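Alright, structures below, take your time with them.
Please treat every number below as a calculation from the coordinates, not as lab data. Only a predicted model underlies this, so the values are computations on that prediction, with no experimental measurement involved. Cβ atoms are built from the backbone, for glycine too; each structure is taken alone.
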Structure I
Amino acid sequence: MPSPYAAWLEVLDSGTRYSFADWPNPDLPRVAAGVYTVWLDRQLLYAGMAGQGLTAEQVALRRNEGASVRGLFDRLRSHRTGRRGGDQFCLYVFDRFVLPVLTADEIARVRIGRLSLDTRTGEFIRQHLSYRFVEVPDGATALTLEREVRRGALAAGPPFLNPLN
């Protein structure tokens with residue numbers, strides 16, 4: 001039996017891909033619950049969601065009021081910065097892609113405050129990673145869809161950095 005989320009899954013797997021280097025993204029809604037996938041070339045690295053607490057009514061109201069960004073836009077903007085504090089995605093990227101290639105000189109520069117690991121992480125994200133996203137009606141739907149993706153519902157299989165087993 002096909003997933004009730006088949007159209008959304010197709011977008012997350014093979015829809016338009018946006019580079020983290022190209023920001024802000026005019027296609028990204030300023031207030032939205034949704035799910036996103038992050039890619040390194042053709043490899044699915046990460047699946048995430050945003051707007052978990054948003055109801056469909058809250059999304060509609062916030063759009064009408066022109067409120068500050070919330071949900072997908074805010075989450076992807078946070079990932080783009082590379083700041084590791086409170087951002088699990090940035091920690092994963094640092095651990096798996098940035099840390100292994102640091103030189104002894106760079107580590108020494110970190111030690112004396114001349115090099116920021118957050119800056120290096122953000123540079124990696126902006127230079128190498130891209131994302132796809134879908135907007136969904138509410139946070140509960142986003143959470144369910146994200147779990148499907150993390151369990152391997154896409155043709156790309158489960159994400160490298162955060163699969164659900």
Structure II
Amino acid sequence: MILILSASNREGNLTTLFAQQCKALLDEKGVENRLFSLSQLPEELVLQSVYQYDTSVFNKWSQELIQACEKILFIVPEYNGSIPGILKLFIDGVSPKDFHGKKSVLIGVSAGRAGNLRGMDHLTDILHYLQVEVHPQKLPISKLYDLLEEGKIVDEETLALLEKQVQILIDY
């Protein structure tokens with residue numbers, strides 16, 4: 001099973017569009033997958049208990065999502081030159097041993113020019129620390145607003161790159 005992690009909890013975020021497109025591509029290829037958006041996390045997170053892995057609010061998601069998957073596709077928006085704090089909180093709330101041995105592929109998205117390259121590097125460092133194998137081919141997607149029409153990704157080159165990245169994940 002492949003977990004697609006849409007790494008934003010911001011209302012109306014565009015990251016979800018790219019995550020949904022990757023899900024559709026995996027569905028078309030008959031690959032078992034699950035999409036989880038960090039916007040699904042409860043608003044009332046008690047930060048004090050985040051590191052009590054067995055009783056943390058994240059324990060349920062760790063069991064259902066992280067422990068149950070072999071691979072993780074991270075769709076990561078750029079927030080202040082890096083990854084969203086909610087993604088780091090989610091990762092910190094899951095026991096490190098639950099990540100060991102997983103494989104991951106990264107897609108960075110941003111309204112700016114760099115497609116969150118710096119954020120993907122930061123996330124790679126975190127994932128390597130957690131003993132997650134990160135595929136070296138990372139996909140930066142820039143200038144998001146230029147790729148969309150009426151809330152859909154219409155740029156053919158971007159759609160082709162997403163499909164290629166999904167195939168990399170399947171073959172990985």
query: In terms of relative contact order in percent (Cα under 8 Å, 6 or more apart), which of structures I, II is highest?
result: I
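Using Kirkwood radius over Cα pairs in Å for the comparison, can you identify which of I, II gives the largest number? Present the calculation step by step, with values, prior to reporting the outcome.
Numbers: I: 16.5; II: 16.1.
Ranking I, II on Kirkwood radius over Cα pairs in Å, first place is I.
Quick one: FRET efficiency 1/(1 + (r/R0)^6) of positions 42 and 146 (r between Cβ atoms, R0 = 25 Å, to 0.05) came out at 0.15 when computed from one of I, II, so which one is it? Before the final figure, lay out each step's value.
On the way: I: 0.75; II: 0.15.
Working through the options, I get structure II.
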- prompt: helix-only ellipticity at 222 nm (-39500 (n - 2.57) for each DSSP H run of 4 or more, over all residues; to 500) computed as -9500: which structure among I, II?
  reply: II
